[in-house]
Structure P
Amino acid sequence: METKAINKSVVVKTGVRPLRIAQIAPLYERIPPKLYGGTERIVHYITEELVRRGHDVTLYAAGDAQTTARLKPAYPQALRLAGKQNLGFPLQLPMLSDVYENADQFDIIHNHIDFWTFPFANLCKTTPTLSTMHGRLDMDDYKPIYARYPGLPLVSISDNQRVPLPFMNWVGTVYHGLPRDLLSYSPGPGKYLAFLGRISPEKRPDIAIDVARKAGIPLKIAAKVDMVDRAYFEEVIKPRLAQPGVEYIGEINESQKNEFLGNALALLFTIDWPEPFGLSMIESLACGTPVIARPCGSVPEVLRDGATALIASEFDDLVKAVKKVESLSRAACRQEFERRFTSEVMAENYERVYQRLIGQSFAGVGADGRLELAQAQ
């Protein structure tokens, strides 16, 4: 059943003509997520801001989504909450049929579920599909899939993310953004270090714990543990949680992040993988809290070393960073967030890409006739 929320948003006069936009969301988590769920959170922020800016947005998502857009439920409840997370890919197929059978009702289709729309988009000549790639792209087993559809327009969420697939039709980079008033500035400084996100080998909370212990600063960990990472948690992280000065809070919701990050001295972002973006970094900046990070993936693009963050590869240098992070301006962190990482900035950059795609002859896009757009940063 189709539902339409009452839209009490103020339409923003942007100078961009209103568009009919379909947003295709993952079915795994609710829109917006109750707890963890980076992609679903960003889909929510994009959708709500586009509605606020006067566009006619249809959201294809699980039926428990909370949105001011027109909701087309693809399944009654988010799959993880319904205990059907293993059916995520098959249950997307009816949703994709619904989208593309009605493609002529939209000016543009915005895909957030990776390559699952590619065959549909490749056959659809009435409406362009723009795909934002939210995950890592360095998996060799998937490269033949991308190679089959090199002409479809893609957006990366960092320049680094696209490095493994240089042959794809990258039409822009659009950094993630958060609503300006979602998290408030805290002048601090805090008295503990924070780790936020997932307990997993690639996120390296073990490094965060060891750095905090060596620096002599308490560490609070707010993170979820997926089943696939349970062994890592039990064998590597749990023994470290018994050490003094380390507190494991568990998974927290959106309203709890402000206090958790705002009261921290710094966020430890000790990743060891090609992070496509890293939402917790800009959440921290929004609170005025600087970041101590390792220079993997998007980190050098999102953070400014010596201004909003201290970036170091080696363990001893990370410890040194903890001891001097208080010298960074928390006001400058908040200003950087407002300048680069709000949902308004993100939506404006997507509008630019939408207009360029709509304005060209979509039927002519292919491997030999790619549309080149300026990066939307």
Structure Q
Amino acid sequence: MDAEIAIIGAGVVGLALAQQLAGTRQVAVIDRNAGYGYETSSHNSGVVHAGIYYPTGSLKHTLCLEGNALTYEWCGAHSVRINRLGKLIIAVDGTDLDALDAVAGQAASNEVGAIERIADPARLRELEPSVRSVAALWSGSSGVVDQLGLMASFAAAATERGAWIALKHDVTAIERAEGGFRLTMRGPDGEETTVTAETLINSAGHGAPAIAHMLGYPLDGDDRTPRLRQAVNKGRYYDIVTPEKARAIRHLVYPVPEHAKGGLGVHVTLDIDGLVHLGPDTEWLDDSTVLDYRADGTRRAAFHAAASRYLPSLLEDDLAPGQVGYRPKLQAPGGPQADFLIWRDGPYVHLGGIESPGMTAALAIARHVQQLL
């Protein structure tokens, strides 16, 4: 075999896996794009989540909680920019108080630290003078990270430990070979090449179901296979471009969540460079949708309507189209939250539905997969 472990997907999770496993095994990472994390891993808000929202005991809960601490530790040790600036989850008015209580209850059940309930109007104004709210939860372990810097640090650690990373290589076929797998890939020059590996880890994000299909797994599941089919949920962002209004935002600000819609509602984030973003919204798409990352201004009025509920001074003219991202979701449209899927079938490991908080949980996911193997 050319490698002991082949990982398909050089997103934040695939690269975290590579650096975790490369210390003791020969690892190959394969990705169809020209750089790291060109899809989900680089088209998000960069938030380091605390583990508040997820069902207690789920992988999203436990791996996010573990990954939160690991991410801060890793970034400190590898000079990756990270900012523990904190998050406010707000009740805009009295109609949100029951939902805020539910979030507080979930945070307590999940044993999330650094959580504080705030109902003092003066304290709320002190924290966020431009935000309208009657109560809030403060999450002190939430923050933002340089996503590209984080992925570059994982890739550097992996290669230092002997892993090799093949970008611009699109996997076109997989077959089981004696002792493992044979992967056929189309390289940047259009020529096909093959690589063999004892173990295959499918961390292909939106492409994960297609990789599983190449191996003959039923995407809708059966008595021995979980459901592997994913939906696509589009999220658009808009940026607050009026300088004085952007500078007025000091922390992450989230309304109470909208889980049934597939997201957490249109919220305010500051990225690692201090730019201020609204979003993402949610739009369910067919799983065959071609991902188009071009921004447009078609939803500016809707974003303004959602955000002006708690940012009363915000005008439509303060907003400009930002980035576009796509969530690979196991959740059905309108259905309950779905957990991460981390499933092993002998020498094959499938990672499905790795959406938020996948970046926060990446190092914990890597440890979890290492234990599975």
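When Cα extents along the principal axes in Å, for residues 238-309 alone is computed across structures P, Q, the figure 34, 26, 21 traces back to P. For which of the structures P, Q does the calculation of Cα extents along the principal axes in Å, for residues 30-253 alone return 61, 38, 35? It traces back to P.
In this comparison of P, Q, the computed figure 16 for relative contact order in percent (Cα under 8 Å, 6 or more apart) is attributed to P.
Could you figure out which one of P, Q the value 4.5 for distance in nm of label points 7 Å out along Cα→Cβ at positions 126 and 206 was computed from? Structure Q accounts for this read-out.
Values quoted throughout were computed directly from the atomic coordinates according to the rules given, and no laboratory measurement underlies them. Remember, it's a predicted structure, so these values are computed and weren't measured experimentally. Cβ atoms are built from the backbone, for glycine too; each structure is taken alone.
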